[in-house]
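Derivation of every value follows stated rules applied to the coordinates shown; laboratory data play no part. None of these values were measured; they are calculated from a predicted model. Cβ atoms are built from the backbone, for glycine too; each structure is taken alone.
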Structure I
Amino acid sequence: MGRLVRARVLPLLLALLAPAVLAGAAVSAEVQSSQHHDFRVVTLAEDLRNPWGLAFLPDGGWLVTERSGFLRRIAPDGRKSRVDGLPEIVPRGQGGLLDVVLDPGFAENRLVYLAYVAGDGDVSTEVGRGRLNGNRLEDFEVILVSEPKLRSGQHFGARLRFAPDGALLVTLGDRYSQLEQAQDLGDHIGTILRLNPDGSIPGDNPFLATAGARAEIFTYGHRNVQGLAIHPETGEIWIHEHGPRGGDEVNVLRPGANYGWPEITYGIDYSGRIISEYSEKPGMEQPVIYWDPSIAPSGMDFYDGEAFPAWHGDLFVGALTLRHLRRLEMEGDRIVAQEELLTGLNERIRDVHAGPDGFIYVLTDSYDGRLLRLEPVD
């Protein structure tokens, strides 16, 4: 794996809008320092109810999901509005309205994809899509209903990303109570799925010819993946997932690979109970890195912009329990150093994205959550 050298190119429209956006959207700003850069933390929107997922609109605005079941459209000047036309959503425990992504052809087809929790009594992660027309999703259709549906309100996964080949990746958790099922290819527990944009199954998925396996499964043996990023140079799929106590992991996905949960783990149960005596077994993937103590990671993206040149190629991860944004310094495919940012905010960081303008955007997870932008200090 080589150095990350691809740079985002700021679209002409955003370039023209940038001065107005920077001036109009900022609610407040404060300067912080890091090992390489001083940066300004700008509040773009606040009073968001447990924001979870973020997508960038071509007009310089954003779509933000709120776990309680609302989708917010935030204009470049920070004004918030509600997007209607959503499916029925069940906010339960860790579930509700979770991730949002735009179709790669959004400029032409206006398709927005949502991951959310739904069901009648028993619930599971579902994925659907609709066409954004103003502040409404039209012709919404469900393209995935994960199975089985359960009473549990935990470990839904629900990160969405489009791979470079156009396939839609969907992460699913072990629902906490069903961890042993993460080794079973017969259902969706503890898996990552690979779908065509309409929900159909790609013809080159790894388990198409495996008897008893769900053909939409791409990888398995996962606990609760809430970080999913595409390497900007190689196109490799990187993930992180919540481990148990002392077992959060960063992994690189290989088609058909088994990531071991719960047969292998570097953590123990929250009660102190030993989940497995093994941290490695033949045929099961090893993480690039794991965290002990756990940081409770959520959200992840590679930085390949130009605003922070010393961060170019680094991987950024939100931390919930330890309340910071973690920068992972990369050399090729190795993590060689780590730095904690935004510790002074004392905020749970739910999502992080490298924006098309070269800045870094984060969502803070609370009942009065915020959309923040990290900008370089001149």
Structure II
Amino acid sequence: MTARSSRIQGFHKASVPERLALLESSGLLSDAGLEHLARGGRVDLAQVDKMSENVVATQCLPFSVALNFRVNGRDALVPMAVEEPSIVAAASHAAKMVRLCGGFTGDADAPVMTAQVQLDEVPEPEAAAAALTADKAALIQLANAAIPRMVARGGGCRDLEVRVVDASLGLVVLHLYVDVGDAMGANLVDTVAEAVAPEVQRRVGGQVGLRILSNLPLRRMVRVEARVSAAALGGEALADGVARASRFAELDPFRAVTHNKGIMNGVDAAALALGQDWRAIEAGAHAFAALSGAYRPLAVWQRTPDGLQGRLEMPLAVATVGGSVRAHPGFAAALEMTGATNAGELAMVVASAGLACNLSALRALAGEGIQKGHMRLHHRKQASLQTSEEARG
């Protein structure tokens, strides 16, 4: 097999057929994936009709490839589905700079999702919480009995916690922590919550409320880091400017929101191309950013003697199995590009895309401003639309 490489010279200057040929030579895509892309990414309408309701057509976004990524010493292409052209260029450029210092490094927690069981009007909430905690082993056994196939694959319920949310209302919430393997896990943890709820109510009373996952999976975190030299960035002044801009986001929530939006430019574009639940990812990311009581940046950059060190940490539930990941040929091709073999590896690739977009945005803001490169690509898109309209007469 051809050696895998995400460093493809002249990719953005090539025609679409030439880019497909370059992807083929990169060793990062199978024949089936290449055939799907060569068809323009078109999917049979009968197939997508099974993926959603009331289907009448498909809505197409540009399917792009961000280059130059190396994550934990392994090359990866980052697929992106996004209408904004500067996001792909920004990610590729930042990854090229980071690559000179060895690429991105990271780690991901075990794929543990959180199931919530809500009980209202519990007579003695504090005593109930203590009783449920004491019954942990029995409740975990009951939870695992509801998902035998996941348990057989090495997953299953690992732990539980009980929270008294409001003693005056008797509001008690049970958290069940479930290892869902390489799945996103929503259906699995919902099954667990619904299976355990009647027994929880039998033990402590009250009224059963919601039984569903939380999209704040604090036991499913991903962390990625990157180094970039001042020389690669464009000089010491730019390195200082990026560090100052990052510090601004740490001190001011108004800036932190936009700082994090730049991160999610990369995360969401990759997640959408990969068939992930980007709405859940967005919700979890912003909730985590505000968890301390003040809205904080998900990534920070600090000055080093020779450049910058950046670190991103966020909850990130992504999947390499289940849902639409394997059912849609475009999602399957996108997953191949990343080279990820499990959910943890995929989370690190997606998070690296977010950190890359953040670096590129801060570099632009600290230098020439965000508009110069953004508007150049925007004007190219507008010129293309005008040409198309004139051709239609």
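Suppose you compute distance in nm of label points 7 Å out along Cα→Cβ at positions 97 and 273 for every structure in I, II: which one lands on 2.0?
Working: I: 3.7; II: 2.0.
Answer for the origin of the read-out: II.
When mean projected area of the Cα convex hull in nm² is calculated, the result is 22.8; to which of the structures I, II does this value belong?
Values: I: 17.7; II: 22.8.
Going through each structure in turn, the value belongs to II.
Can you say which of I, II returns -15500 when helix-only ellipticity at 222 nm (-39500 (n - 2.57) for each DSSP H run of 4 or more, over all residues; to 500) is computed? Walk me through the numbers on the way to the answer.
Numbers: I: -1500; II: -15500.
Matching structure: II.
For which of I, II does relative contact order in percent (Cα under 8 Å, 6 or more apart), calculated from the coordinates, equal 16?
This figure was derived from I.
A value of 0.55 was computed for FRET efficiency 1/(1 + (r/R0)^6) of positions 209 and 289 (r between Cβ atoms, R0 = 35 Å, to 0.05); which of I, II is the source structure? Intermediate values should be presented prior to the final figure.
Working: I: 0.55; II: 0.85.
For FRET efficiency 1/(1 + (r/R0)^6) of positions 209 and 289 (r between Cβ atoms, R0 = 35 Å, to 0.05), the value 0.55 is produced by structure I.
Kindly point out which one of I, II the value 0.35 was derived from, the read-out being FRET efficiency 1/(1 + (r/R0)^6) of positions 137 and 321 (r between Cβ atoms, R0 = 30 Å, to 0.05). Walk me through the numbers before you get to the answer.
Details: I: 0.35; II: 0.55.
Attributed to the structure labelled I.
Once mean count of other Cβ atoms within 10 Å over residues 89-96 is calculated for every structure in I, II, which label goes with the largest value? Provide the component values of the computation, followed by the final result.
Values: I: 20.0; II: 25.1.
By mean count of other Cβ atoms within 10 Å over residues 89-96, the leading structure of I, II is II.
Between structures I, II, where is mean projected area of the Cα convex hull in nm², for residues 49-104 alone highest?
Values: I: 4.0; II: 5.1.
With respect to mean projected area of the Cα convex hull in nm², for residues 49-104 alone, the highest-scoring structure among I, II is II.
When P(r) over Cα pairs in 5 Å bins from 0, in percent, for residues 233-360 alone is computed for each of I, II, which one produces 2, 10, 19, 21, 20, 15, 8, 4, 2, 0? Each step should come with its number before you reach the end.
Working: I: 2, 10, 19, 21, 20, 15, 8, 4, 2, 0; II: 2, 11, 20, 20, 16, 12, 10, 6, 2, 0.
Only one of I, II returns 2, 10, 19, 21, 20, 15, 8, 4, 2, 0 for P(r) over Cα pairs in 5 Å bins from 0, in percent, for residues 233-360 alone, namely I.
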